[in-house]
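So, here come the structures, one by one.
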Structure 1
Amino acid sequence: MDEQTQAGGKKRSWLTPFIFLIAAVGGLIGFSIPMGIANLLRTIMNTAYALLIDTCFYIMAIAVIMGALDALLTEFGVVDLLNKLLNPLMKPLFGMPGAAALGVVSTYLSDNPAILSLAEERGFRKYFKKYQFYALTNLGTSFGMGIIVSTFMLGLTIEDKHLVAAVLIGNLGAVIGAVVSTRLMIRQTRKLFGEDEYAEDIHVEPEEYFPQANLGKKKGPSLGMRVLTASLSGGKSGVEIGLSIIPGVLVVCTLVMLITKGPSADGTYTGAAYEGVALLP
């Protein structure tokens, strides 16, 4: 029996690379027939480069700015104040602590990646149970680019009519969608993590979030130093977030572009970014 198992394992170890090579070569040939091998390779490189410059660095810039802002809000007690004031609103609606409102505001004013920068702050995480913390993804991304889209739509007119009503309905839909998706996520995460464990140690003292600040000590740093230290610390977390998303965006999105996009406008392949074979609509 052991010999048969070993023989089967050896067969699979030889079979797996052959299957992979056949699939990889077949995929390469399938893309190369309509596009040409040279155009295919140029398109892959150009698409990855365009995604890096236009998408990843954009997300990183947002994450850095919002990370610095979130760190300042934590450093100077704004998050604690919001948690106390808005807990009666956020708890019944979303099942989240009041501090979660900061995630709504930051993503609404910027874009979805802002919630990642916020979640990196230990002073923010301490208000959340573990099952609530993972639902921040649903809560924050429901409002991403809200102010940008709303402002753009308010500037449009259709038959001399403004779109104020449509913008209000859209924002209301975002709120309803956020409530539903966050509650559904919480139902699942509560089963996984229970209701007792916190996402961060609630007994950590404030100076442990930013050791350079030495809050509460007589010979603490100046106001300017606290601002600089907190903002740079938060901005650094934004850089780390931006770097961590680059592989996924470049690999996955390049493949998606290849199977959803077609040739250039004149119907020919030039090796430019965002060309593909349009296997999927």
Structure 2
Amino acid sequence: MLRTYTLSNGRIAEATEGIGPIMVFVAPDEEERRLLVGHFKMDEHTLSSSLDPDELARLEFEPEHAALIYKRPKNYSSEQGLAFKVASSGIFLFKDKLIVVQPEDVNLFEGKQFSKVLTLPEVLLKLIYRSIFHFLEHLKVINAITDELEQKVNAAMENRYLINLFALEKSLVYYLNAINTNGVLFEKLRNNAAKMAFNQDEIEYLDDIMVENTQCYRQAEIYSNILASLMDARASIVGNNLNVLMKTLNIITIGIMVPTLVVSAFSMNVGIPLARHRFAFWIIMGLAAISVIGFMLFWRRKKW
């Protein structure tokens, strides 16, 4: 699917006639791939890398354009459970046009970041900055979910909460790798600023992006370290809760068995004391009650 946008008066708007300097290809089909490779002279491998979630971020220069592959968080879906995934996107910067290739339909040009855009290189920088902002939003959500699961784990004995924590920990590992590889990409952009035709304002904006990405990486690293260090403690809590439950059940079982033993002793089908006593029933019930009270006193003395 192809969408085109115009850039005028510092604003990006969808082109009404389908012609504009900014072109966005969403999950391009075979015909669109042939157009990109044949007409725009894109490398087929680089084009495929734009849609590969396992591809590392990188910067390549072709005779007529610069190709940039960067990482961004994939749109969250409830079908994924608590797994937050990473996607790849490609930006191809020409002298007079900017082509974006992405695997899913995402509204790229929303938010205050795109309220004032003057050049195509600035659009490129704002796109990669938006990915950092997207990572930060997901990190806040992951942190909130972790706090909620932590409270549930402290009082639960089910494995599903731990499984959810493992999924979040795995997601943070992928996020750390994606943010780190984006950082390498930004350094390459900074070193090739002249080749990318960045002006002074765009270079300063790129410096700000690198600082934001570093802070994003550190925040993700803190969340990942905290989650990893507490996983063993939370697993121990679940095990301890199970031990407490088993202990309670054992105490209840023993408490029931003591009076049962007394009653069973006087229920044997042989001659027994009090067999013909008129208050035999009440005497036996009293002995059973005394046995229960004695067990409770013994239990409290031992502080079980």
Structure 3
Amino acid sequence: MTVEWIAADWGTSNVRFWAVSTGGSILGERTSDKGMGGLKPSEFEGVLSAVCADWLSSASHVVACGMVGSRQGWVEAPYQTVPCKVCPNQMVTAPVTRKSLAVHVIPGIRQLAPPDVMRGEETQIAGFLAENPGWDGVICLPGTHTKWAHVSADEIVSFKTVMTGEMFALLSENSVLHHSIAATGWDDDAFADAMSKTLSRPETLAGNLFSIRAAQLLQDTDTATLRARLSGLLIGAELAATRPYWLGQNVALIGADAVSMPYVAGLAAQGVKVKRADAKSMTLAGIKAAHSLLEIA
């Protein structure tokens, strides 16, 4: 089959491309470490051409999501404002030198009060809704900056970003706690106990954090156990802050197992069942959903 168009998930650090046939079949997948963070706007087309040269011999257009549409990206794709449809009414076209090619960039979404933004996650949400028609509730997207989005009638009504992933990385790698946190390993009981503490009393977070270091110094507590404890303290505080989103709602979670399972466990402890979805699959499904709205000449 012939490559008709290319889907792209262009993040800060990496980019993933898929070759798509006229009927929507995936003919190939490629990745590159040429993310937005290391490129000038004039360099994006060169990366696309280098990685997808053979596909471009027949592909007439590209649909891209992620940081490619940021102010520092290939072209700025202005945010839609909530409440809004998850699939955009229109996309922005990036400048290209190849006359036979059009590059369409999916915009991110913003919330004016309280102020918040997402870029890339909206495409995963669109993919989830495309594969689960009529689904209403809250979608959690764990990561460096975890998103909680309330969706209804195929619209994002509101959302909240929590920096739990970045806080975990900073504390475990760049604070006094880095001496006490293992790089890998887990302890389910330690996670559950710590999560319960900050979920019920989030104001204790700062004090409980230093107790991790003290436990390792004075009690020689296993560093894998302390890794789970740190995760539990932070996710417990996050669940306390986002209670209005997940309490009494249908909840779906989009993400890889490594980042998702602590959230699944934390929500399960509160009696919340979670519908799981894979992030890469939802991204591709979301790009396809956006592509279906294009009118290609």
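Coordinate-derived values only; no laboratory data. Fair warning: this is a prediction, and the values are worked out from it, not measured in the lab. Cβ atoms are built from the backbone, for glycine too; each structure is taken alone.
At-a-glance table
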item	result
Per Rg/Rh (Cα atoms, Kirkwood Rh), the highest-valued of structures 1, 2, 3	2
Structure with the greatest value (metric volume of the Cα convex hull per residue in Å³, for residues 91-178 alone, set 1, 2, 3)	3
Of the structures 1, 2, 3, the one that 169 was derived from, the read-out being volume of the Cα convex hull per residue in Å³, for residues 83-242 alone	3
Of the structures 1, 2, 3, the one that -11000 was derived from, the read-out being helix-only ellipticity at 222 nm (-39500 (n - 2.57) for each DSSP H run of 4 or more, over all residues; to 500)	3
Which of 1, 2, 3 yields 1.9 [distance in nm of label points 7 Å out along Cα→Cβ at positions 115 and 131, calculated]	1
